[in-house]
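Novice: Below you'll find a set of structures to go through.
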Structure 1
């Protein structure tokens, strides 16, 4: 008698089909959660007793006082934060386990990816996901765990220590990938915007540190500030160098022929967002350090400049890739993990628009833009989850 074939479980399918870009999916869930927090804190007009970061009781108090549509929205945003925050943490844990299982099962595939300078930028994706997890944990903890909120200052040294480890990890991976590209060379004909994942990760680590530096005091704040400004300058430098190189290449040869490279065009949008928010937080840090109130005009200029830059860039991308969106984004016959990258610009645009609202443009239109992009984010996320599941289960065609 012949042995019955081994049953292929969902875990086996996930390990065999593992893709590093699943960490971008995780990143998207986390960003969606944080967007709810940004909306609540940056769009609520409140009197001095409600100043500062809001937590659950204060949010509920505000909602009860203001009533109407905004009260309903604020209630929804709390559910939004928790749901996507939990989803982020669950998928981060799952993807991390799958990554180590995949790497152990297919060491040659991993090594080939690591040595391929045209593809190995995806190896920094876990850094992005864990950087976002740091923010999600602090946000949900502050809003819903009284002990964390009350003991923010005593907790900050521990948060700074964890941040230092994240910073070291980010710099090591980024430098290693850059050094490999410089040593082995890079095939210009294979250039694509996925190359910008490296400065994206550096920017994510930067914006995480800026949050600690402006909340902390004394030497601790200065130490975290120095770490963050180091990664900020590296992120800014690599973004500009890579962006100029990519535009030069695409002006000469056009966009990449491979369809899966096209969504990465929009990775510039979240990079602009996190660098802009970092600049805002540096302003907050300097106010605390030197006890000087910077003019509100400074914050308004910084945030609206970043918002304007990403606005025209998004319009350019939507025009250039209109055929891609029409033929592939919601096609039942095509799905690629690179499409998870389309979540990031929607989250980024929604988040930065809340800062625009806070610093100088508190208009209903601004809030409307935020809500529209958050709605689009949830709709596209839901669609992508279904299509990813269908691909894993082998019930969807994945070739263009």
Structure 2
């Protein structure tokens, strides 16, 4: 609500939720109006990676950690070339950066990428509201001081925002042309490297892929060819892949499945090793006969415990999803390999007789955790076994 102290600066931004809840604060980044589905992320680090993750297309992110921007920004900690989230919400004003890797303040970086956000609001109360009511659309307006439009006017604009349920967004973030990738994972003091030995050829279908996934594959000696989301199975097969990777991405998996699932089914029938992450996991499950549904509260953070049913060990994982594979829909020829210890939802599946598996979480996560990097080794081993056979 507005400050009672007349000497305090006037608010320059407002956050309006679909249920009518209103929060006044201070604009960050560019002036303008942005809309999207509100969500929250509990990560303490990695705000650059989060904002550039294509899976956040169509969403406005509430950061539950209060100090966002304190380590600045750089040109290395990114998951795509541009900010792909629709907007951001943070608690505190952006402070001067304090990190030896920083090359630009967060405010300057947001403006460069034409991102609009709001700070100075009670993100704890907002997060509790999201947990209680589930996902809903919201709107952020950042204007010059004292020029905020009326809430009634903004509500009319918000009513026209489409719901993510049923929305296909992968085509809005996918590559439009095929390209090769050879950059490897980042190392302190060395930066990114280049793969020198390319033993297996992986075709990565880009539904909104994170660059660190491609780096993780290249770091294991894979030649990676990235292809558009709507590519045909025939065109993929013409590349003679040793394995197929199904990437993460935004939107409703059931909507993307309309054009993606027929292609994935053909690849599975051809007995080519398939590995999927996040949206790729959901699409693989749909291709195998399972179903997906929207969650009341998505999983977004870097500390989610997942049980590996093969090893009986717990992996601490990074997650970002608002849809999930429905447990009761898993068919007989598919088995669940990983389960969330937060709510028991499906976190991994594999085909019982075909070389195809997937996980809902992000083993490539940067800056971490790295408990699940072994899944890339598992994929390489699967390609090796298949090549020998």
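Novice: Given structures 1, 2, which gives the highest value for relative contact order in percent (Cα under 8 Å, 6 or more apart)?
Specialist: 1
Novice: Out of 1, 2, which structure matches 41, 14, 4 when semi-axes √(5λ) of the Cα gyration tensor in Å, for residues 67-122 alone is calculated?
Specialist: Structure of origin is 1.
Novice: Compute distance in nm of label points 7 Å out along Cα→Cβ at positions 139 and 379 for each of 1, 2 and report the one that scores greatest.
Specialist: Evaluating distance in nm of label points 7 Å out along Cα→Cβ at positions 139 and 379 on every structure, the highest lands on 2.
Novice: If mean count of other Cβ atoms within 10 Å over residues 11-18 comes out at 20.9 when worked out from the coordinates, which of 1, 2 was used?
Specialist: Corresponding structure: 2.
Novice: Let me ask you something else. Have a look at 1, 2 and say which one yields 2.3 for distance in nm of label points 7 Å out along Cα→Cβ at positions 43 and 315, as calculated.
Specialist: It traces back to 1.
Novice: Right, another one. Given a computed value of 9, 35, 31, 16, 7, 1 for P(r) over Cα pairs in 10 Å bins from 0, in percent, for residues 107-282 alone, which structure among 1, 2 does it belong to? Display every interim value, and only then the final one.
Specialist: Values: 1: 9, 35, 31, 16, 7, 1; 2: 8, 26, 27, 20, 14, 3, 0.
Derived from the structure labelled 1.
Novice: Which of 1, 2 yields -6500 for helix-only ellipticity at 222 nm (-39500 (n - 2.57) for each DSSP H run of 4 or more, over all residues; to 500), as computed?
Specialist: Comparing all candidates, it corresponds to 2.
Novice: Further question on the same structure: For which of 1, 2 does Kirkwood radius over Cα pairs in Å, calculated from the coordinates, equal 22.1?
Specialist: Working through the options, I get structure 1.
Novice: Tell me which of 1, 2 gives 0.95 when you compute FRET efficiency 1/(1 + (r/R0)^6) of positions 83 and 323 (r between Cβ atoms, R0 = 35 Å, to 0.05). Could the numbers behind the result be given before it?
Specialist: Working: 1: 0.55; 2: 0.95.
So the calculation was done on 2.
Computed from the coordinates by the stated procedures, all read-outs in this text should not be read as laboratory data. Bear in mind the structure is a predicted one, so any value in this text is a computation, not a measurement. Cβ atoms are built from the backbone, for glycine too; each structure is taken alone.
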